[in-house]
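Below you'll find the structures, each written out as structure tokens.
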Structure I
Amino acid sequence: MMELNTLKQFLVVARLEHLSRAADELHIAQPSLSRTIARLESELGVPLFERSGRLRLNDTGKLFRDHVERSLGELDAGRRAVAEATSQGLGTVRLASETFLTLTGPLAAYKRAHPSVEIELHWSSAEDMARRLRAQDVDLCVASQPIHAEGLEATQLFDEAVGVAVPLDHPLAGRASVRIDELAGQPFITARKGHWLRRLLDRLFAARDLTPKIVCEGDEPAAIADLISAGLGIGLVPAFARRSATRAPAAWIAVDSPDCRRAVTLYWGVDSHLSTAARLMRTTITSWNWIAGEPQDNRR
């Protein structure tokens with residue numbers, strides 16, 4: 001009989017594909033974790049990992065992982081549903097995103113309207129969002145790049161141009177638009193690989209058989225803007241960030257390419273049992289006026 005704790009430990013090992021790091025995260029000894037995984041494989045009658053060189057989840061392990069994630073997600077959803085029903089409250093909402101800078105307006109409005117709701121915010125890469133939604137680890141995800149996976153529903157929030165930000169004293173600062181080939185050799189400050197901003201930069205240059213000159217990779221959009229403003233390089237910046245009142249001083253130039261855009265999309269699981277709090281959050285986000293920065297039905 002499989003124990004819940006065994007399945008939870010298996011999921012951590014499957015995610016990290018590294019026993020010692022998984023043991024550290026779980027705060028248990030590595031030999032104990034190794035025995036747990038070995039017992040699980042023995043019970044199933046098949047290996048779940050390839051052990052030649054680096055530990056890797058095999059096809060059987062991936063199949064089992066998907067079922068375990070859904071099963072544990074359903075158990076957690078049931079626990080939260082009971083808690084919501086017995087407390088007669090709205091419940092908790094768990095939102096994941098690549099960046100929360102875009103979401104500060106609707107999040108603030110939601111909290112004002114529902115102050116008793118507990119909001120959990122989780123940073124997540126787009127690659128990890130589908131898994132987290134299927135496992136019901138989070139209720140909603142907002143991504144700036146497509147998530148190609150089954151079992152998800154989505155609604156596009158907005159589509160916008162992405163331009164290039166340069167220091168105010170940069171030779172390009174007075175331009176209304178610029179071509180990608182004109183940016184070859186320029187020092188770029190951008191996000192790490194996997195982030196939508198970095199993927200867009202790499203894709204734009206690769207389409208022209210070019211490689212961007214990257215001098216800094218970061219995780220914080222505000223820090224990237226500050227470094228550009230300080231004269232250390234240039235970088236792609238979405239129009240939304242350009243409109244932000246807190247942006248660092250820089251010149252924003254349109255990029256002469258129809259592909260230099262991002263589509264921000266809200267995702268949730270098809271079979272997810274969303275709490276009342278999560279459904280209200282979904283409504284708040286989907287009905288937000290992203291241009292005006294207020295709810296769609298706001299009346300002055």
Structure II
Amino acid sequence: MSVDGGTGARRLKDEADEPGWEVDPDDDWGVAVIATVGRQVKLRREAVGMRAPDFGVAVGYGEDLVYKIEGGKRIPRPEFLDKADEVLGAGGLLSAMKEDVAKVRYPKKVRELAQSEARAVELQLYDPLNIHGLLQTPQYARGLLLMRRPAYSQDEVERMVAGRMARKSVFERDPAPEMGFVLEEWTLRRPLGGRPLLRTQLAHLLEVAEMRNVELQVMPMDREEHAGVDGGIELLKFGDGSAVGRSPVVANGRPVTDGKQLHILELRYGIIRAQALTPRESRALIEQLLGET
């Protein structure tokens with residue numbers, strides 16, 4: 001059996017040591033998936049008569065990490081599964097597990113939200129406190145999460161950043177859903193994490209605003225009337241005519257599908273959009289803020 005001791009092995013080892021790959025013990029489905037994958041890796045390794053230390057060298061992982069993966073305590077990276085499949089001659093069995101394993105890394109709530117967003121044909125979103133998560137760059141998202149108190153662990157931060165970035169696949173769908181965002185001007189002015197992070201974030205917003213299926217609007221700080229003072233709004237509409245919505249002031253923030261409650265959210269969102277700047281005016285404001293940052 002060949003041993004990969006070159007740059008590829010070192011890269012895998014470095015990636016394996018990154019935070020954000022621990023299994024969430026409260027995620028029953030995730031725990032079961034990672035336990036099954038670990039068991040398959042161990043069975044395949046033992047079937048070819050390979051010791052864990054030698055296998056670790058071959059895939060570029062330390063012996064301790066090998067045991068953690070086989071014991072269902074560590075989420076394996078997709079590159080590890082591909083390399084393990086090759087080294088152990090698994091014929092694609094281990095590589096085929098990458099899709100489910102990738103989902104496990106994201107928190108349970110994020111997976112459920114991403115599934116809804118993946119089915120939606122229209123998304124209407126308003127966040128009064130921050131730039132919406134679907135619009136955040138990885139650096140900006142990480143900066144926000146690092147500011148939370150009590151502080152998240154580094155592992156929790158990386159898991160949440162990964163989950164937030166995974167949701168952005170909604171922008172890559174074909175056909176693409178119609179997406180509307182309303183942002184507060186003051187969230188575009190706060191240099192959270194430093195001005196370099198804000199500049200990158202503002203530039204990203206301008207790129208998103210150019211997408212044909214996206215309408216990005218900014219609520220100016222000088223508005224004397226504002227229908228969004230009661231909190232954020234999420235409205236997702238699906239191809240079969242159904243919809244789901246959520247807001248802190250409706251059903252205590254739980255997702256709702258009742259027609260009357262959805263109508264209230266749609267009414268509020270419509271007024272917020274009417275009070276905000278037009279998409280063209282919003283792009284001009286973001287360009288101005290980018291120039292000033």
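Values quoted throughout were computed directly from the atomic coordinates according to the rules given, and no laboratory measurement underlies them. Here the structure is a predicted model, which is why all the values come from computation and not from measurement. Cβ atoms are built from the backbone, for glycine too; each structure is taken alone.
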Re relative contact order in percent (Cα under 8 Å, 6 or more apart): value 17 computed from one entry in I, II; matching entry is structure II
Candidates I, II; distance in nm of label points 7 Å out along Cα→Cβ at positions 61 and 285 computed = 4.9; producing structure is II
Value -15500, calculated as helix-only ellipticity at 222 nm (-39500 (n - 2.57) for each DSSP H run of 4 or more, over all residues; to 500) from one of I, II, is from structure II
If Cα extents along the principal axes in Å, for residues 93-252 alone is calculated for I, II, the one returning 60, 41, 35 is structure II
Rg and Dmax of the Cα atoms in Å gets 22.5, 69 when computed on, of labels I, II, structure I
